[in-house]
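Where a number appears in this text, it was derived from the coordinates with a stated rule and is not lab data. The model shown is predicted, which means the values in this text are computed figures rather than measured ones. Cβ atoms are built from the backbone, for glycine too; each structure is taken alone.
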Structure 1
Amino acid sequence: MAVEITEEFVWQSIPPRARDSHKGTFGSVLAVAGSAFYRGAALLAAEGALRTGAGIVTLASVEPVVSAAVTRLPECCLCPCKEGAQGGIAPENVPLLRRQKATVLLLGPGLGGTAQSAARAAETRTLVQQLLPGFAGAAVLDADGLNAAAQLLAEGKPFPHPAGELVVTPHPGEMARLTGFSAAELAADREGIALHYAKAWNAVVVLKGAHTVVASPDGRVCVNPTGNPGLARGGSGDVLAGMLAALLACGLPAYEAAACAVYLHGAAADRAAAKRGEYGMLPHDILPELGADAIGVNCSNGPDLLDSVVRGVKAVSPVPVLAKPNAGLPVMTDDGHAVYSMGPEAFAGHMKALIDTGASLLGGCCGTTPAHIQALKAIL
């Protein structure tokens, strides 16, 4: 039985970044992506990884993509590759790619395939065959990488797998090619089919679409509630693949990384749609929406105990600081009810101190009443 991914699950799974952390703490992603035909796919995937917290992102691609990345993504490390068929990454780059230091491999976005030529499809298939089984860490297989895997399965070969965990991210068309099911058959049992192949391939399966399904080999299945039809355009999946790779690099297990990535990706898309509309939003509009509008504290203690918390958040936050405390600490009555004793005037007085400390978005949580909010308004 699938469960719905919740915001609480996401933020329980993604730990806060420690104050003494460094880039090595959050892993390194090697994105083998892009071609002369699909330059944007590589850039969207790399930026998705950068904006979701990976310590280092290296983009391995051909010259047209590398040149574009120099100006668009100065934070990205680059591994220029020799061109093969139809301007894609040639298999002769495999030794170079194997020498790159990475904890997570992202393989597939924009590599090209049969839509370009049989030669391009064959070279992409060789890249998947040679890079994935020899990789020591976790991997995300996406887009043309999945089509290459489908061709390998059709030839009777096993699903390629790294030494670490594997996440595959098919949309319904790619899943149909991988499994032989029709679109109608997939739609009729998305959860069951995703779980079956998660076990068969020993991989976390992210079956994309409205209410994306995430299935794990251990039997866990969840469904994503976020997202909108504005995601139904080329490039959205490239952003998601980069985000997922970044969360793996940050240390999340594959199932948790996949569930968190699809939830955050959909939530960012919902914010983009609210600004630009579902018809007008583009995949690159998702990227700036991955940040928070505000950071702060809700519930927990009363305002008299939050000065150090607000001060600490203010010191590191690039966005406004929020404070919505309780009306003091609760006291339990004999009949089991929580009573909050801080009155409106005292509450407002302590909130004034939090304003002086750096809080700029204010409110109240447990125990506060309209009178508390009126007293707070009076001091502003």
Structure 2
Amino acid sequence: MKRSKFSALAFSLAAVLGVAACGSSDSATTETAAPAETAAPEAGADYSNLKVAVVYIGVPGDAGYTYQHDQGIAELEAELGISVTRLENIAEGADSAATFDKLARDGYNLIFGTSFGYMDPMVETAGKYPDVCFEHATGYKTAPNLGTYFGAAEEARYLSGIAAGAASKSGKLGYVAAFPIPEVVRGINAFTLGARSVNPKATVQVSWTSTWFDPAKEKEAAQSLLQAGADVLGMHQDSTATGEAAKEVGAKWVGYNSDTKAADFPDTWLTAPIWDWGPYYIAAAKSLSGGTCLAGDAGQYYGNMKDGTVKLGAFGSSVSADTQATIATKAAAIIDGSFAPFTGPINDNEGKEQIAAGVVAPLGDLLGQMYFVEGVIGSTKG
């Protein structure tokens, strides 16, 4: 099996396709069959050499993280006319190690894992099965047959922060967050930078849940932030529980992963950074069908708003036309490369300069970012 080599930023889905988003759960493990109906594969294409599986940390019914991945898997099935085996509610750690091992032993040759905590088990399993192609969402460790895929959610996080900052009357925002890891920290920072671009004195208080998917804990954290005076909430969680808490008291909120439930919050929804995983799933499968495991030796795919991996979801009715115009202008600048959210000067919340004036933080620094920017109330130690 060949392995292609791409840098984090140079890899292009366009080259593969021909055309221009994690946690733990204690729920019981379930396996679901692929949808019964899929579109016919493109004329002349034969993908019978593929046996594909995806491992989910939660369930597609979360209307968030796993739901959006499942939409991408459905796109893959429809595009290639194949069935993908789904394994749901697979906890991180030993449970996932056994799951990945069994899939490889059962003859699956393309295996996706969608949670950060699957990283070490996938590295271990990839070493045991060099002829199987593994793809890990959100991680950073690679192997000759293990690639990673994620994207610049911080771009859409910044834009959603503009909506949040503009909506806040008190200047006190809250943020329900899963774990203090760089992926989450830089999202909080980008959200705060966006909010303070339109509301310079705004603060963002962080409440850690220590879980990716636990609606009860997520809602409890959201309620504590609202009780502390926040009138707008953001979140990095897998469910919409933060929105439920906001809705109960009439506070505004910004979602994440998906905007499929926006209509359930007609008066409180602002927008959400969302993912489109389908193109990557399709590219990975087509590439392996041709004999090449996609992500590359020590390679990481990191999509962005320009290539469509990351998007900003639908606006709620309370987001003003002026705010939408501001966001549209900034989004265009992000896409054309004339603006990056992490452009200095940027200080941390202890007053130390982290990014000098005029400097754009390189991707490597962002991937390891473990400080909070000015305006964030909380600690990256959890």
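So percent of Cα pairs over 29 Å apart, computed for just one structure, reads 40; which one of 1, 2 is that?
Considering all the candidates, the number was obtained from 2.
Of the structures labelled 1, 2, one was used to calculate mean count of other Cβ atoms within 10 Å over residues 149-156, giving 15.6. Name it.
1
Identify which of structures 1, 2 gives the largest calculated value of distance in nm of label points 7 Å out along Cα→Cβ at positions 125 and 365.
1
Tell me which of 1, 2 gives -13000 when you compute helix-only ellipticity at 222 nm (-39500 (n - 2.57) for each DSSP H run of 4 or more, over all residues; to 500). Please report the intermediate quantities before stating the final value.
On the way: 1: -13000; 2: -10500.
Of the structures listed, the value fits 1.
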